[in-house]
Each structure stands twice: as structure tokens, then as C-alpha cells.
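Take a look at the structures below.
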Structure 1
């Protein structure tokens, strides 16, 4: 399997000790995970506020994907979503999905909207209930 971009929804569950999030442990052990600056920006402020410096260091040590935003594509994806009843997908999640596709990695998220739009944009997901 290719690298796996781990979304903030999974990290948050993992930090809370949720059982379902432990599925990332084998991915961590096999060095298959990656992250991007957008996901880091969703996670790090709260961790710093809570003085979780070791977690910040851990997250910053993970392989980071460069983000190249194609705004026309983001607009097209959102138009598709709205036409197909996939509502309330924020721009950050569209950028995360686009980033996974651009880098040919799987996306691991607990957010269901990625599953709904994956066929349209060629997104490969690992989605767990």
C-alpha cells in the first residue's frame, strides 16, 4: 500500500484514546503515515495550548506532503458535492482530499464526506466506522 495521509479526525480520536483510532498503530509502525501543513494547523494550536509538547514534536517528525492548491479544481469538486447532496464539506477538507489525490496516497479519515466524493475525484480512502 502507498503512504496514508492521516486526517485530523483520526489524530484527535487517537489522542483521546478511542479504540477505533488504534488502527493507525500498524501504519505508524510500518512508517506508512504522512501529514500536511493544513492538518498540522488543525492539531498543533490545541496541543500547544495544553502543553502537549511531545505530541507536537511527534507530529512535526512525520513525513509532510507539500500542498499545491488548484483552486479551479476545488471549485469543481464543491459544485459536484452540492449537486449530489454532499453538503457542509469545508474548504480545508477539499484541500486535504486534493492533496491526497495529487500525491497518490490513501486518506484515512473518520469523516464520511470523503467516502461520498471519492469516486468523483479519484480519492483512495481507508475509512473505518
Structure 2
């Protein structure tokens, strides 16, 4: 069964990575997984690292490794502002594992309740999510 479509824009600091109509968005907010369909009530959410899935149809899905960010849904339009987003095929598993090791060392060296600790924890979570996505690709 076909679903109504709505416009979705995905932006990173490097620019626009997606701008098209979709039937559904599947992502993760700071409070859990969420699916967005056309005519969703207005929403503003903080996003956690995960695999972002944009369903153009039931069988055509555009996937991205999504970093932290924000999503705004209003007037049958969704805007996702992400720190980073990559197609799974663009992920380098070796590089991600190296970066994860570096983030883990920074986390060990960080003082409790410091900005350095928060950045290292955030980096570790993002890199772990990206590794899961790269391994599944």
C-alpha cells in the first residue's frame, strides 16, 4: 500500500546531502527510536547516532550513518541538521576502529565531569554506531 509522501531535507556543515520526498523517516532521538510519516504533528527532537533510513518507497530506502543532530517536523516537511552523515559505503571500518581507540584513550585520560570527558563519550558513541553500520553494510 502506498503512503503519502512528504519533503525531507538532510543538512550537514558540509552542505545538503538529501532533499527529496519520502514515505517515512526512521531514526533515533535521545529518548528512543522514531518513525515519521506524512502529516506528523509538529516535532523538534535531538538526534543520537544511528542508521538514518529514508523510505522513498517500501522497497527503495536511502541509508546514512547519522551523527548527533536535530530534527524539526512541521507542515508536512522534515529538516534534519546533522553533525555528520555518510552513506554506509563511504565508511572505512579500519579508520573508524582507529578513531574509536583514540576516543577511548581520551576518555580514560579525561577528568570526571569535564568537557573533555563529554566530547570523548560523544565521539565513542558515534564511532560505535558508525562501526555497527559499516559492519552491516
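No lab work stands behind these numbers, since they all come straight from the coordinates. All of these numbers come straight from a predicted model, not from anything done at the bench. Cβ atoms are built from the backbone, for glycine too; each structure is taken alone.
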Inset, instruction - Consider the structures 1, 2: one of them gives 21 for relative contact order in percent (Cα under 8 Å, 6 or more apart) as calculated from the coordinates. Say which. - result: 2
Legend entry - Read-out mean count of other Cβ atoms within 10 Å over residues 38-45, computed value 17.0, structure in 1, 2: 1
Legend entry - Comparison of 1, 2 - label where distance in nm of label points 7 Å out along Cα→Cβ at positions 30 and 110 is highest: 1
Legend entry - Ranking 1, 2 by mean count of other Cβ atoms within 10 Å over residues 46-53, the structure that comes out highest: 2
Legend entry - Entry that produces -16000 once helix-only ellipticity at 222 nm (-39500 (n - 2.57) for each DSSP H run of 4 or more, over all residues; to 500) is calculated, selected from 1, 2: 1
Inset, instruction - Out of 1, 2, choose the structure whose coordinates give semi-axes √(5λ) of the Cα gyration tensor in Å equal to 29, 17, 11 when calculated. - result: 2
